[in-house]
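Participant: Structures are listed in the sections that come next.
Read the figures in this text as sums done on the coordinates, not as results from a lab. Bear in mind that the values here come from a model prediction, so they are computed numbers and not experimental data. Cβ atoms are built from the backbone, for glycine too; each structure is taken alone.
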Structure I
Amino acid sequence: MKPIYSSLTDDPEILELVSMFVNEMPKRIAQFNALLESDDTKGLLNFAHQLKGSAGSYGFAELSSAAAEIVSAIKNEKPKNKIIVLVKNLIELCNSASVKPKNVTFK
């Protein structure tokens, strides 16, 4: 999967915060894996909801949307296997979150 970048990295004041957010991804991924392993649906709901907001605030719309899908699936009592697929997709996206190198533009 190709890297995904924050839409806010052009702002030097925000770049440091975005970098911290990206550097915390391994902890978030570990938390999602632990919640899946323990079959903690309420914990998944809360953690996905939290990531939905923070990812959006840091300019990662793709992460925010994927987390929102999990929240919706849990609230709408979708089958467990569907929720697992959504969480694994989010984990893959979290692994792709990167800080865009300075002075590089993407089209």
Structure II
Amino acid sequence: MPDATPRGDADPITRDEVAHIAKLSMLDLSDEQLDLFTGQLAAVLEHAQDVEALDVHDVEPTHHPFGLVNVARADVVVPSLDRSEVLAQAPDVEDGRFRVPPALGEQP
């Protein structure tokens, strides 16, 4: 279990905590990786604190910064390949459809 001593604002996560998280995640990290990831996770947590500190009580919640309306292309019917011509080129056909081997060895 990581050291439960309180830490200051300058140290958002300790190396022991990163090692504990790695152990829980079943990751075997070298000392160099622990040092690297401790610094990286500390930077992520510091950024999260910066975002959390923002005053956003007057900001309207949004799911997208721009108002998007029906950005998909129009659904237009176009000529396609001839079904019988395509099926004639298939290695195996059954009831007008491609016949493929069962998935994971399952039998129909």
Structure III
Amino acid sequence: MLRYLDADTFAQATAAGIALIYFGAEWCTPCRNISPIIEEIATENPDITVGKIDVDQHGSIAVSYGITSIPTLLFFKDDTLVERSIGMVGKNIIQTKIDALK
């Protein structure tokens, strides 16, 4: 299940296990295109945390991770950032990155 995150829940979401965090905004067309893919990934991978950060509402988190383009996907394992993907990417690429972390 996709979780909408804020500054308080972000640290909790990445603290343990595998987490995919999606940074985007409502006005961003590529973000709107990738959103259904992220939803599918969340549904098909209940063993990982999948979260979304709206950069307009929670820009400080985006700034702290050097996010300058959206959509951006960050892949965490046990609170460590291990992979970053910028721009529109396909479901297969995202799933391959998740599988590599499992």
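Participant: Given a value of 11.7, 30 for Rg and Dmax of the Cα atoms in Å, for residues 32-79 alone, point me to the structure among I, II, III it was derived from.
Facilitator: Working: I: 10.6, 30; II: 21.1, 60; III: 11.7, 30.
Answer for the origin of the read-out: III.
Participant: Supply the structure label, taken from I, II, III, corresponding to mean projected area of the Cα convex hull in nm² with the calculated value 5.5.
Facilitator: Considering all the candidates, the number was obtained from III.
Participant: Tell me which structure, out of I, II, III, gives 6.2 once mean count of other Cβ atoms within 10 Å over residues 56-63 is calculated.
Facilitator: Values: I: 18.8; II: 6.2; III: 14.5.
Checking each candidate, the match is II.
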